[in-house]
Structure 1
Amino acid sequence: MTTRKDRRTFVKQSLLFTTSSYFAFPVLARADKYSLSAIQENIRYVTAAAKLGRFFGWPANNGIWKWDNGREILIGFTDGSYQEQSGHNIGKEQLTNLARSKDGGKTWIREDPDNFVGDDGKVKPSPGNIRFDHPGFALRIAATGYHGTRDKRSRFYISYDRGKKWDGPYRFNKLNDDKNLKGMDITSRTNYRVTGENFIQVYMSARRRDFKYANRLDKPFVAESYDGGKSFKFAGWVVPWTDHYRAVMPSVVQASNGDLVMELRRRNPRKEEQLCWIDAYVSKDSGRSWSFLSKIGETGVNNGNPPSLVMLKDGRLACCFANRSSSKIFLRISKNSGRSWDQEIVVRDNPFSYDMGSPQLFQNHTSELVTLYYITTEESQHSNIEAAIITGL
């Protein structure tokens, strides 16, 4: 069995990165150049994780956790060797690592904890008695269908010390046995809402093995536990299977009006040339039923990009997503709980490669809005994790 120690031959813990942490490495694909937009006068760019010869990517696949009102942030990302090839320039062995900030996203330390995703630990039934409302709690889901993961039944890890140590992996007891998920592969990333000491609502996704285009036809669903994780129940689909488009990577908030708002990555699996997009769905009954709310924006071709949704301290909603066709990362604000959205704000628009995005968004303790994404720049051509710190919104 590969141990975390073996995997650490290329990783050093507690490496501090700032905006000056850049390295040079060649890439094949280069996007058209765009000038910086006026809004970017209010944006500071910080390198959260970078290493010569490594490809760091896909924060949206790997989770984000926040404590102390956004002062401390933990972000996950995929780590692999840099290899020039068609598609993503990353080797087959793809690891999962973390980066932590204790100052609201201005500086970052890279971490590689033991007993985490990819360490090949034996999956056990969930023991229950999980304290979901513990102040240091974090949950990480791993499934199949995306970079660095292979578990078609899905598993999860938990931490009570803000992601420094992890327990697991555990099964979602009874969930895979539900008749609604029979014959399906679980493709969930990490998104959940703690609703009490023993209560949690988890936003997941699955795909049917017998469908044509099954590899790109996931559907989101809600799972719940009311007994401290001893068992998990299927609560319902968000987008029905009569909908012929992919809907995956849910990002959920409870809006100021009490509604649950979920944003989803969408695409037409039958037409590769059709632009992908982001939709919002709303639930007025705590996640039992959902209906279409609004379209947020387009995310280009090449499978598009996922959204990241947060509620700001003043009650507005903010959504971040990338468009690989235009090589831009956008932010949109809603003042009415997601029914409509203000004009797109360009957060980043001068990458060296179209392969970019997969953002995670948060508001820090000083009310700055921070989005993290992977990007290749002219100065750092091997793909790194960058944070854009936005003021004045």
Structure 2
Amino acid sequence: MVIIYPVIELSDLIYAHRYGWLDALTRVTEGVMLRPETMLSHVFKSGKTIKEYLIQRYGLPKGSLDRLRIMLDHGINTPSFREIFGLDKTPGNLVEVYSSLGVDMGIAFDVPARLYLSVIVDMIVDGNTEVYVDESVKGIIREVAEIIKEQFRNNSSDNSALSQGAMRKKVRGRAMFMIMNDPNVQDLLRKLSKVSIEETVKRLKEMVKYAQRLGFKGLVPVIQGLFKDDIEHCIKETIEVMAQYNGEFTIAIGTGGKVLSREDIEKIKFAITKIKEYATKNNVNAKVHLLGWSSPNRLWDAEVLRSVYSADSLTVRRRAVEGRVFVINGNLIDLVHVSQLKDTNCECPACSDPILRKYVLDPSGARRNDVRMVHNIYMITRLLNERYAM
């Protein structure tokens, strides 16, 4: 069974307690994922852990919080990290933040090569050169963007009539064609892949040293690489480093935050196979987490999902806030606004409670109604389990 970690704000836990659905949340998931935000700045400055802060300041029950694991992603934007925590984003400072906040798991400081491929499209379509890119690969990203932009400009006679969505789709298609056929781009992507791995593993080694010093056991390394041989090299190096740190750990595979192609899925399958292989060789237990999975609409491959332990989802909360819930329709899952629900027969912890059920069905944007995320987590998890049984 895949465990869904909803990506939430810290205030969501406060409202969950205030409106009586914190316990329901702990019944559909073992944990939540947080990202850097202003409220975490207050917690960090207080010197308390997140759970201590919530208990002492807002009266959240210790028992419920003890049942909830907290995973913290450091975020892609280095300047915002500095604004929130008052520290430069370095491997050592990141471990200090994780340890001080008392999170159960913290995403290691990586260089997300696959995510940066999407950044290239943003730079071309939106003309946005201010998107934050890690200094170690900034030059490579700009060079790839310029090559693709120039090629696209030479073949753009009919682009003026295209909508931005159509333009973005066309740029992605052109970019993928060039990745497969242009030797200059291919060479640069090879370089991007290798540099991202070298820098990611280097930072992981530093983080492990700081983590051992501070007694922090929850580092979650992220596998990088755009090509299978690079992916395997990253896995080998990562597991060998982690084996010196902990006998059991979670290891993340990024999805790039977008709908995945068949080639992307095959690379994820390859990565999972190699993680199992190298974990066995190093006598460690490595659980796989899909980073940025979000929903079945992003990745719907039973073979992959059978092999992962957990995945994070921004969608379950975002759609709940919009007043939309997941509904199972045969072997598929649909999103329906609560005002259009025809069949409300549901056994999830939210819908089976008369008070919480009213919140689920209330179409307004009141914070108490965010309990819909409990329903959404339940429905996705249920569908995944049913698919596994086939």
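Read the figures in this text as sums done on the coordinates, not as results from a lab. These numbers come from a predicted model, not from an experiment. Cβ atoms are built from the backbone, for glycine too; each structure is taken alone.
One of 1, 2 was used to calculate helix-only ellipticity at 222 nm (-39500 (n - 2.57) for each DSSP H run of 4 or more, over all residues; to 500), giving -500; which? Comparing all candidates, it corresponds to 1.
Here distance in nm of label points 7 Å out along Cα→Cβ at positions 336 and 352 was calculated and came to 4.4; which of the structures 1, 2 was it taken from? Here the read-out was taken from 1.
Computing Rg and Dmax of the Cα atoms in Å across structures 1, 2 gives 21.6, 63 for structure 2. Assuming 1.5 is distance in nm of label points 7 Å out along Cα→Cβ at positions 296 and 312 as calculated from a single structure, say which of 1, 2 it is. Comparing all candidates, it corresponds to 1.
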